[in-house]
1. If Rg/Rh (Cα atoms, Kirkwood Rh), for residues 26-129 alone is calculated from each of 1, 2, which structure is the one that comes out at 1.06?
2. Output the label of whichever structure in 1, 2 has the greatest value of relative contact order in percent (Cα under 8 Å, 6 or more apart).
3. Out of 1, 2, which structure matches 38, 25, 25 when Cα extents along the principal axes in Å, for residues 290-393 alone is calculated?
4. For which of 1, 2 does Cα extents along the principal axes in Å, calculated from the coordinates, equal 56, 54, 40?
5. Computing distance in nm of label points 7 Å out along Cα→Cβ at positions 58 and 90 gives 2.3 for which of 1, 2?
6. Kindly point out which one of 1, 2 the value 2.3 was derived from, the read-out being distance in nm of label points 7 Å out along Cα→Cβ at positions 194 and 330.
7. Suppose you compute helix-only ellipticity at 222 nm (-39500 (n - 2.57) for each DSSP H run of 4 or more, over all residues; to 500) for every structure in 1, 2: which one lands on -7500?
Structure 1
Amino acid sequence: MSELKRTLERLYSRVPLGTRLGLERVEAVCRYFGDPQAKFEAVHVAGTNGKGSVCAFVASTLRTSGKKVGLYTSPHLSRFAERIQIDGEPISDELLVELLTEVLDAGPELTFFEVSTVAAFLAFARAGVDIAVVEVGLGGRLDATNVLPPPRVAAITRIAFDHMDLLGDSLSAIAREKAAIIKSGSKVVVGRLHPDARAEVEQRVAEVGAELLELGPAEPLPGARIAYPRLAMFGTNLAVANTIARTLGVDTDALLDGIESTQWPGRNELLHRGNQDLTLLDCAHNPDATVALSHVLDPSALGEIESRREVALVFGAVKRKNWRAMMRRLEQVAGHRVFVAPPVPDAVDPNEIAAHFSGQVAGTVGEALTLARSAVGSRGVVVVTGSTYLVGAARSMLLGLPSDPPVES
């Protein structure tokens, strides 16, 4: 057994601990390591959807401006090391094994995500990054990433209903949890929020003595070209990223270069061979995100795939998500549907989905892709969505990418 496989087995054995929100365990282990999270400046980003895209854009623009930049996001698509990047590259498997082993040994009570977070902070501190862009895992107030000192910028991209069992059943309650990443002296950037959610953010800003900034435009310059597929809410996410970058002193040239060079796989990502076999990968994993995806798939917004309006959907979800609401939206834009279980233990049985929505059931991700492509032919578009884990598996298969060794946990 390789060292990477052995280490990942240890890490994934923490998954049964579940989501245990709270900062005490992470704070204790960070103290043991000399508080690595205090050794670099940070941009801290929360939000129901769009936070990963904002993080990717901000990290890219900071790199092109000459900064040494750490980027921490979750989950990953193919390899765990994708979560922890330094200057646009995932850390090596050797460094990943070293960091995870240290944290696993030091924190036997830490959850899967807490181990990952402390490992990222150690990586950034030891690499001497100038600034780290850190994506919140879940919520904000009690998320492991919130052991960060007051960040240079705290951002909230969008607030919608998700994880309501943990965050609350109203937009105000969810916003209150996310706004807790705002700390004294921080600059604050928010996307376009529901008035109830924005009121909670404004209250937090006033309470802690932060500064709420006006949201700037999506375009760094009028007519700037953006090498990214069109998607609903993209303008707001880009506006948030641009405002953060401007606040951190990124000039226009670096901003343009950074945006155009941003890589954020699996998020409205188009794969194709010439003009055929188009596949759209999108990690939409809650109803709000599938609304945005359905807008992209509307014939009036298809752009470069306008001539391939026949759509086949490959869909799978995990049990904690509202997959019924997701499918109610997506079935309106996909004439063919194939259901498959994402490669995780808590996947929804695709037969259960098929009992509520018409479509085929596949036993594997590979079979699902084959069935979907057969349904629409080479001129149609196959859309893979519903779960980050499903998108990751499909992407690795379609592109022949290396993946982490399988774990038994």
Structure 2
Amino acid sequence: MSSTKQPPREVQAEISDTHLRLILRGARRIPSLHRKYLDSLESREPLSLRDLPVLTPHELSAATTELLRDKGPDDGSVIYVGGGTLARPSMSLLPQGMFVEEIHGAWGAVSPGDVVANFFPAGRTWPTHCFYNKLATHAGASALSVNEVPEDQFDRWLGFCAEYGVNVIAAPPDIVGRLLRYSAAGHSLPWLRKLLIGGAFHDPTPVREIARRLPGVEVWQLYGSAEAWMVGHRGPGCADGVFHLLPHQHAEIDGGRILVTTTGVHRAPPLIRYLIGDRGALTDCDCGRPGRAIQVLGRIAPSVVYQGRPVRARELVDLALETGDVTAAQVAVLTADGGDGTAGTVELRVVLAEGVPDDLYTREWIRFQALSGHLALDPRAAEHTEGFQVVVVDGLEDDGSGEPPVLVVEESG
């Protein structure tokens, strides 16, 4: 970043008192949020966003559950289960349009006449696949719903895309990795003009690596979280890891943590100063585009992003303990970067119960239960086979606090 630029601001222009009260109005019908914001709802003094409490993932999940178990939203919504377990899901509600109009207007990644091959998985309860189809058709493009593709059929599907005029690929991190390996093996993709990555998560794939392997391909990226949905966007010319905020999203940096407020008043539950789970800083982008931008610096422990999916270490530990074969567990993230929260490999380290054999069957059973029990992971995915392993240990790593942490980060090799 140029030294002539002004230091990044720590705060943005405030949301007006009137607008803030409109957003807060949505909290009245949800008991837990009504209690949380009661003082603000009844206050006659001008409201400032900074005066409102931070909304945690647990509080948002509880509010969403209350809303669904009551009468549910009344404006047509998509229920997004972005993670967690069946016993404790991480859910959010999206308006039926999924903010496609707002995102397309700000991002502009897809143009009329484009043909978009959508490699995002359509399974489970993630609507990201549906989102990219909606985005393509809203932009006047055509959407080819490829979905998940087995490794041994990947090159055939790329040939299919080339044959039928595809010029844009929308891909999750594992597919991006396949594309880079495909190119590294000497194959070319002359028909590919744009690569759409990211979504309701942070795809940490280095843009410079994509540029090296796929020269001439424009990289367009979205950033967000399962609960906040899409928050920011970047395009060709933007600094790596820097995202311009979408017009309906407001961000603050509080002690290095990114807090997000959705300023559209028709979202339920209202998202106010939501702790998105990432560290960041307000900054300027090298592209020179005016407006708000944030730099994403990594996850807040004890969380990790694995294969583009947000995973809380405690959830994996609890799933291991629920098997009955494990007495203690810990998640270890192995990263070459020294621990920015992006997992190259994940080890679920377990202490086995007395009498449980330490063999391949036991380890695979625990692994299957952890992956199948987590709503953001899939035991059938080939990428998970190598990147997610169960390791039996005699004891867990202790950080000196008296109780082993649920997550440790180590440099691999």
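Quick note: the coordinates plus some simple rules give every number you see, no bench work behind them. Owing to the predicted nature of the structure, the values given are computational and were not obtained by experimental measurement. Cβ atoms are built from the backbone, for glycine too; each structure is taken alone.
1. Answer by label: 2.
2. Details: 1: 17; 2: 14.
Ranking 1, 2 on relative contact order in percent (Cα under 8 Å, 6 or more apart), first place is 1.
3. Details: 1: 38, 25, 25; 2: 63, 24, 23.
Label of the originating structure: 1.
4. Values: 1: 56, 54, 40; 2: 65, 55, 49.
The structure behind it is 1.
5. 1
6. On the way: 1: 2.3; 2: 4.6.
Label of the source structure: 1.
7. Details: 1: -12000; 2: -7500.
That value comes from structure 2.
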